[in-house]
Structure 1
Amino acid sequence: MPEISPKQNYQNPVFIVGMPRSGTTLIQGILCNTGNYFAMPETHFFSRVVYGLPDNLEDADRRKIFLALFEKSRIDVDKKTILKLNSQKEIFEYVIESFNTQNQKTFLEKTPRHVFFYSKILKYYPSAKFICMIREPKNVVSSQLTNTRIEKKSIIRLSFLYNKIAAALLNIRSNSNVFIIKYEDLTKEPESILRQTFKFLDIPFSTKFVDKVAAPPEIVAAHEFWKNRNIRQETIRKNDADKWQNTLSTAEANIVNFFTRSRAEKFGYALTFDRMAVGLGIFQDIRKLLAFRELKRFFSKVHG
């Protein structure tokens, strides 16, 4: 990969954050289709690449960042360039710039867990705007189980992760640079929600973007096979509120409702649970929760 100088004058960038599997890729693809933003995959920059590292970097830190970009973000970068850069922001903008083939002055970055780094991002980009996606918890959890071996993932951990992201969204949702989108609303009234989104971003709206939703291939990393459907998707599909039933058992659904109820209700999701089913579900899930990888993620500050 050729050397690329980081750009220091990006203005009014947009960050798409929030719940995984809640339409973040869908909204990213639509906005990239407007021509106002260039396409790129998730960087995981703040949540994985530089997490725990100082802003003023030593050589050892730069080497860690290079490896993390390659291994965790699956982004091809020039090692010599990385080792010359002095700060996290410079490296972040170098990564961004590697996808900016049309020399645009702003960017749209989508990594759901970057919601945890709202304050840090604002220090870098005071004019940044955040589109925050939320979805009914059972469908979020069940979707997270469909792209891996189900028996290895703990429903309890995924429910706590939902709560953690929901809490972060609740902390910022009243801020003027934050726009909350419920996935169910986007799929039910796409034109209305997209009009509001475009107004929030101060970009022109056209009804053609309601039907032009196929995502550019550049937003899909090689390992994210499940996103290929977004490249082929021609229209916004209606939400199937009961889709979770294809993946979750009754006991597992009750676990999700039990643990996420208080947070989800603040976004308008009414959840119920049966205590006996919850007890059975917890008993069945505890073995998965105690597996080393799941336990490590459970206690991770950002569930990286």
Structure 2
Amino acid sequence: MLAILLKTLPFFAVIGTGFLAARFRLLSPEATGQLTRFVFYFALSAMLFGFAANLSLAEIFSLPFVLAYTLATGLVWALVLAAGLFRGTGREAALFEAHTGVIGNVGFLGIPMLVLLLGPGAVGPVLLVLAVDLIVFSSILTLLITLFRSGRVGPDTLRVLTVGLLKNPMIVSTVLGLAWGATGWQLWPPVQDYMTLLGAAATPCALFAIGASLAGRRPDRPLVAAWLSFAKLVLHPAAVAVAALLVFPVEPYAAGVMIAAAALPVAGNVFILAESYGVAPQRVSTAILISTALSVLTVTAVIALMETT
């Protein structure tokens, strides 16, 4: 466990450095936003394209994997939703609590960290987790919010979902990378070097941006946020472990990567969605803060268990 902690600690130390830089105003909120955009649209996209260009769809896609992750995530999602409704939370807020309980920071934290810690074989499973989060559960959230507010889901809603996916650089760069890989052509060396150089900035910049974005968050409803963090850091990976190891025939290494991805803290884009819809943004923000602080233990514990089994 200590050996794994020493491997994961530098990643969280960079997050802490970003937090301190923003807290002591060495980095303004505007600069944090620009750094986040750089990672999202450029560095992380270059990294994903480079990964995907060296893989085939057959190497990435696994139906048992998708079924295991989707089922386990859906069960935790339903449990957190039911708990929110039982407490008397409004249905929209309960829906965002459910989303908070299952959507991890796979893009900014999971991809760079898990690939470096678990090896290049983790790329495919992590990309599958990201795809299910974005395509399945983010779509469910949008559809239900639309249904609650307008009473119907029409062509406009589907258009918004489609455009949203097409404008997401993580989806676009992965698809383009797979399409290039399918041709069997090697990237022109200068282009490959360009992608490698730009993609290398993704890990430190993404981690630093995560920390800086946490500095401006103020706690709100800490007990509810603690429950949501527990759901994300403990219930979600536990449910995924049961589904991947006992219910579906997922290959052990891929199952381990899936469980590690499920142990990641709440994703920052959940807050962006909550703020844009005007539904419980501070509650989500507090859960991001708590889960990120505690995830150094959960991610370390999961990876340590992977290496002992």
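One of 1, 2 was used to compute P(r) over Cα pairs in 5 Å bins from 0, in percent, for residues 170-241 alone, and the result was 3, 11, 10, 14, 13, 13, 12, 10, 7, 4, 1. Which label is that?
It must be structure 2, since only it matches.
So if we calculate relative contact order in percent (Cα under 8 Å, 6 or more apart) for every structure here (1, 2), which label has the highest result?
Evaluating relative contact order in percent (Cα under 8 Å, 6 or more apart) on every structure, the highest lands on 2.
Suppose you compute helix-only ellipticity at 222 nm (-39500 (n - 2.57) for each DSSP H run of 4 or more, over all residues; to 500) for every structure in 1, 2: which one lands on -23000?
Among 1, 2, the structure yielding -23000 for helix-only ellipticity at 222 nm (-39500 (n - 2.57) for each DSSP H run of 4 or more, over all residues; to 500) is 2.
Hey, semi-axes √(5λ) of the Cα gyration tensor in Å derived from one of 1, 2 reads 32, 25, 17; which structure?
Comparing all candidates, it corresponds to 1.
For which of 1, 2 does distance in nm of label points 7 Å out along Cα→Cβ at positions 194 and 218, calculated from the coordinates, equal 2.0?
Clearly, the read-out refers to 1.
Laboratory data are not the source of any read-out in this text; all were calculated from the coordinates shown. Small disclaimer: the values here were computed from a predicted structure and weren't measured. Cβ atoms are built from the backbone, for glycine too; each structure is taken alone.
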